[in-house]
Structure I
């Protein structure tokens, strides 16, 4: 089962308007995680009944 990405703390952003803010990187990683989790659940239907670790 894939692991969710670690959410950055508010202080991790420098506030400088970076093109690739840590929150942008996190959102990309979260989308990848959700896609990988869906694929994993498709391959492991019996294990899908548990709690969602991202919740």
Structure II
């Protein structure tokens, strides 16, 4: 679910960036920032899910 939600949200923001960023250079930087944040969040969330141990007291 984490992966699907992040990819869905990133795709929506990519569409917004393509629609509203007028200059190509601005569009490039915004999409680069978006992709970096998406990959970081997916990796961090996956790490948390796989290393979570509910039995720690």
Structure III
């Protein structure tokens, strides 16, 4: 996880997140991280992708 991400008050527009165990999850399936990082480079399908911004909710 990139340590530069922080929790913002406004959701990232056009991003739907249903991972309710993430620190950046907000009701209505919104992401309130300051940014998101999805990896790895050169993924060829959905199964290969990963949200590197994920942080487990306390």
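In table form, for the structure just shown:
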item	result
Given 0 for helix-only ellipticity at 222 nm (-39500 (n - 2.57) for each DSSP H run of 4 or more, over all residues; to 500), calculated: source structure among I, II, III	III
Winner on Rg/Rh (Cα atoms, Kirkwood Rh) once structures I, II, III are ranked, highest first	II
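Values in this text are rule-based calculations from the coordinates and carry no lab data. No experiment lies behind these values; they were computed from the predicted model shown.
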